[in-house]
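Asker: Next up, some structures in structure tokens.
Here, each number is a calculation from the coordinates, and none is a lab measurement. In this text the structure is predicted, and so the values were computed from the model without any measurement. Cβ atoms are built from the backbone, for glycine too; each structure is taken alone.
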Structure 1
Amino acid sequence: MPRIFSGIQPTGNLHLGNYLGAIRNWVALQADYECIFCIVDLHALTLPQEPEELRSATREVTAAYIASGIDPERCIIFNQSMVPAHTQLAWLFGCLTPLGWLNRMTQFKDKAGKDRDNAGLGLYSYPVLMAADILLYRATHVPVGEDQKQHVELARDIAGAFNRRYNTDFFPLPEPQIFGAATRVMSLRDGTKKMSKSDESDYSRINMTDDADTIALKIRRAKTDPQPLPHSVKEAEMRPEAANLLGIYAALTDETMETVVAHFAGKNFSDFKAALAERASATLGRIGGEMNRMMADPGYIDGVLRHGAERAQAIAEPHLKLVFDMTGLLRL
């Protein structure tokens, strides 16, 4: 069975974009893949974190996975820092990765901005650790958003470099899986910007822990334009706020954008928002309630993570031992 590896940073405020763009799609993969879903807490340290908040956010992401339908018995769920082999393999890969490859990574340029000389090494070498995350388990497929596709391509390059250096085919070349519908959910306050947990306005996003009343309120306050709803997808594409809300409805109902646009064409936004709020509340209200129930029992979540880390370690350690043997490192 092909193996999936993917993860989310535990930086708090998981939102509708995380659910529709990633987690919901992961739930559907369980039947056809061996799935490893990580909470990548080491990646979160590329930016300053409050220790207690990081621990709480790690448990929140775990709860989100399970509440959304990821089965912790069928899949492996764990936090990255529990398996030291991730950082060990990352060092070996760092010794193989040319600076030129990392200099092409657009996310570092975006996040470091003009203050690049003061950015941390972890932010710069983030893609090497991501490659180690994937290849440590010899994963064959990686579900990612468009913004992470370049990092999976680097993982393929690093796998190829290792295989050539040591005359082996040990590491597979993982394939990025880009899901189509609603992978980019936009801000409720600005349809040209991606929905983000770092946005100062809580009304810009629907959090996965929001209750039904809060979800309905945020949708009612979502920015729109003064015209009735568009009559075609082409027209919607020229109206970012309308396209965003229609796309969210399509994703929540598993309908095509064309079907949704045809159904609501020419109607007022107030009527459409009421229908959207009902759909969103039915889905996320249930998930949020289950998340809050689990987060009130941290012992249960910690048990899931501990069990997942043991299963992950059982896969990772034999792979790392073989890598050490190939590279000439002595392990007695």
Structure 2
Amino acid sequence: MINIKHIEEAYDRIKQYVSRTRLEKSFYLSEGDTEAYMKLECEQSVVKSFKIRGVLGKLTLLTEEQLKNGYGTISSGNQGVCVSYASQLLDLDRPFIVVPENTPKPKLEKMTKFGADINYFGHSFDEANGLGEAIFEEKGIVKIDAREDVEGIYGAGTIALEILEDLPDIDVLLVPKGSGGNVIANGSYFKQAKPDVKIYAVEPENSPALTTNLKTGVWTKFFDTPDDAIMQSLVGGCAKNTFDNAKECIDEILLVSDDEVRDAVYELAQNEKVIAEPDSASVYAAFKRYRHLFEGKKTAMIITGGNISKDLFKEIISR
């Protein structure tokens, strides 16, 4: 479990650079004593993603000596955008970014705008990660790793700190799983600050990496997933750090389908006036599918990002 003191220290370092995002009540999901709240990390200034917290959590700890050979990340989108943007906030040299070929166009456009050195390796994130790691090691580049950097996890956990301040009587937290750092960070915070809060991670049905790893008791770095999966940041393997800490930080994992998430993207836009990428909308879909778990409770859902591709958004809305 991540020590809560490290999360609090990270907040002191990064709060001047990040937005304190809204915790908005959903009147469409709430009814009577069942209350649903959306932590809108999709409204983070400029980058529209929670990952800026973790990136800054790591970068603000690095020394000039550590950065002498450069720094960067391997990303399917949001992490690369956030590393690129953070380089401007902290007045650092341009970062070295490895991306897969299937990276959404809006995210590539943002990385380019922020001056990143973009390098394409492999079709999927898992392929890019496998190929990119060798490059980072060979060149001695500091890797800002959304999957394994504990310093980045400290930054991600600052979301829970804000949620607890805004909703002290919270009962449940829903978090998209991804590589796992976000759910481990925020789960760790609540398990120490308010242990009675139940933590649910949300995974895609077509790529249940953490569910499978925990069931078998064997961690796998990569995990097969369909090429047409729409939750691109949630598919593939989970981090070793996630596997090692999951049982302490996560109470249960909920699975959702691509179709349920498409509906959630539409309903967030139409009803909540919130633009969310499919990965982020997974928690909204999970609340709807498993509503019986949240009856009579106050639930917060972390809507992690809003960088949905124009084509996918158009397709979902037109349906």
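Asker: Determine which structure produced the value 0.40 for FRET efficiency 1/(1 + (r/R0)^6) of positions 187 and 307 (r between Cβ atoms, R0 = 35 Å, to 0.05), calculated from the coordinates; the candidates are 1, 2. Intermediate values should be presented prior to the final figure.
Answerer: Working: 1: 0.40; 2: 0.90.
Structure of origin is 1.
Asker: Tell me which of 1, 2 gives -16500 when you compute helix-only ellipticity at 222 nm (-39500 (n - 2.57) for each DSSP H run of 4 or more, over all residues; to 500). Don't jump to the answer; show the numbers that get you there.
Answerer: Details: 1: -16500; 2: -12500.
That value comes from structure 1.
Asker: Of the structures labelled 1, 2, one was used to calculate P(r) over Cα pairs in 20 Å bins from 0, in percent, giving 30, 55, 15, 1. Name it. Intermediate results must be reported in sequence, preceding the final value.
Answerer: Details: 1: 30, 55, 15, 1; 2: 36, 60, 4.
Source structure for this number: 1.
Asker: Here distance in nm of label points 7 Å out along Cα→Cβ at positions 267 and 291 was calculated and came to 0.7; which of the structures 1, 2 was it taken from? Don't jump to the answer; show the numbers that get you there.
Answerer: On the way: 1: 2.7; 2: 0.7.
Among 1, 2, the structure yielding 0.7 for distance in nm of label points 7 Å out along Cα→Cβ at positions 267 and 291 is 2.
Asker: Hey, another quick one. Taking FRET efficiency 1/(1 + (r/R0)^6) of positions 3 and 131 (r between Cβ atoms, R0 = 25 Å, to 0.05) from the coordinates of each of 1, 2, which one would give 0.15?
Answerer: Here the read-out was taken from 2.
Asker: Taking mean count of other Cβ atoms within 10 Å over residues 51-58 from the coordinates of each of 1, 2, which one would give 15.4? Mind dumping the intermediate values first?
Answerer: Numbers: 1: 15.4; 2: 30.0.
Computed on structure 1.
Asker: Using P(r) over Cα pairs in 10 Å bins from 0, in percent, for residues 155-210 alone as the calculated read-out, with 25, 54, 19, 3 as its value, let me know the right label among 1, 2. Walk me through the numbers on the way to the answer.
Answerer: Working: 1: 21, 26, 16, 21, 15, 1; 2: 25, 54, 19, 3.
Structure of origin is 2.
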